[in-house]
Structure 1
Amino acid sequence: MSVAYAISHVEPTPNPNAFKFHTGQLLVKQNQLNFPDTDSAEGFPLAQALFELGEVTVVMVAEDFVSVSGTRSTYWQRVREIIEEQLKEYDVDSATSHANDQAAELADRQARNMENPMFQQVHDVFETYVRPALAGDGGGIELVDIDENIVRIRYQGACGSCPTSTATTLNAIENLLHDKISPDLRLQSV
């Protein structure tokens, strides 16, 4: 179903090189879309157009906003114009289908690890505490795997290129895992 979308407001994120472009309308009915690079954007025109700009490094589409990370030289007015242009032809059903495909791929990868009780515990902590907090800042997190006491994660959206995600946020999540699960766990961003 095609609907006329527009950007209602732009919000900075803790990442100095990322912004959230709010539409005030539903962009994805469930899940979210993550595009960490140009190749991953294939088949999704909004992300493809942003990467073609050459100054965009990560794109995430969530319920009612588009989170875009760029470089220090990103011309944010042009990013806004591209988003607004792409929103003219935006199809929420197609976007939701694309998001569901991405979620299914992630679920398949994670299902191989769910037999590990530690993986399930970490996954639950991420779902309950970490994801909602990061989403508020235009980002997300993927639990990649657990090897012994090393928890490997991949940041998404604005978190993917944020200087604080590699220090402050990583430390905060590790402390949360210590409190909720085990003081022996160590967090590693891949």
Structure 2
Amino acid sequence: MKLRIPLILGSGSPRRKELLGSIGIAPSKIVSPDIDETVHHLEGRPLETVRAIAEAKAKHLAATLEEAATHAILTADTFVYARRQIMGKAHTNEDVRHFLNILSGRRHRVYSAITLITPNHKPVTKTVTTIVQFKRLTHQEIEWYVTTGDGIGKAGGYAIQGPASVFVKHLNGSHTSVIGLPVHETVQLLHGQGVLQFQ
């Protein structure tokens, strides 16, 4: 695969950079969009919310970066949705405990959206929904995971590619989407918009 148009990754997530790198895509620039994500939250509408946030990030960068005239911009957003609430990033150990107690023994949904803006074009967005089921967690298991520090900064308070993988009983959908970037859909989007070609 080869990029036909240089790519800007609009994300501060090292996991998204790593996932792109795993398939040979190297952004020419990485920048974290400075937007207030909470203003885009739509009560009871998680799919619309994740889409709105990904698009807001891309539009912000397209309006503020000089390179937008010659580069494609790729942004993404991911969050966990359980018991009718959006679970964003865990900032403290208490957040991790709270989130894991909610997810324990339950199925939850992980929503991801990716948005691509190419020069002189409108944003194009794809959304992905993945269902994850956790085993019922004991107090000791939750405390063990908290001590790893792995849940800090992660949507829903866990990273599926890390120690929390032992909690997952079932997954229906995209594993890479739960990590932070649905690789299959990203490649299809980049290829479909003429940014990526197969060689």
Structure 3
Amino acid sequence: MTDHDCHTDDDYPASDSEQRMAEDFTLIIRGIGEDPARHGLTGTPLRAARAMAYLTRGYEQSLEALVNGALFDTDNDEMVLVRDIEFYSLCEHHLLPFLGKCHVAYLPKGRVIGLSKIARIVDMFSRRLQIQETLTRQIAEAIESVTDARGVAVVMEARHLCMMMRGVEKQNATMTTSMMLGTFREDARTRAEFMGLLRGG
């Protein structure tokens, strides 16, 4: 892929919010000592504005609209586990990406949620300015609220570019966060089963 392959979606008019962000990115480019009028940068402010809007599109989504009734009656009360959901988010402290994998489990109580909706819930909260601890809790609470599950567990593992590209510049450090609700918090055996499935997979 060349640089030109990234220059897409430039042919339609900018929205008001995109135009305002593009003006701000122009100021940022000037602030670092570059010339926004330089050939390679002439379209960058608008492209950056549209990229930022895409990376934070979770603010425009609601849990109810996203789930859209994709809940199904079931007699199953055994653990449902979805592993290795990739996610990308932006650190709210430096606006740099952090990315990794999310693992979600829940214990149904009469109904299950469509499989793709779990990944979409992870995406919705990831596509906001975040810290990993809050992101983990938001996903767990959202799964609990829409499924009324007996328990929900979420584990997230991520690498943070704000730690890799700046500051201490540690390239191999990963951060793991977890949130346990309901039976996963109250019952050590259920929690151990979940963690065993993660390690064994």
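Laboratory data are not the source of any read-out in this text; all were calculated from the coordinates shown. Quick caveat: nothing in here was measured; it's all calculated off a predicted structure. Cβ atoms are built from the backbone, for glycine too; each structure is taken alone.
Couple of notes before you dig in:
- If FRET efficiency 1/(1 + (r/R0)^6) of positions 52 and 116 (r between Cβ atoms, R0 = 30 Å, to 0.05) is computed and equals 1.00, the structure in 1, 2, 3: 2
- Structure responsible for 13.6, with mean count of other Cβ atoms within 10 Å over residues 100-107 calculated and labels 1, 2, 3 on offer: 1
- Test item: mean count of other Cβ atoms within 10 Å over residues 108-115 calculated as 11.5, pick one of 1, 2, 3: 1
- Parent structure of the calculated result 52, 37, 26, given that Cα extents along the principal axes in Å is the read-out and 1, 2, 3 the choices: 2
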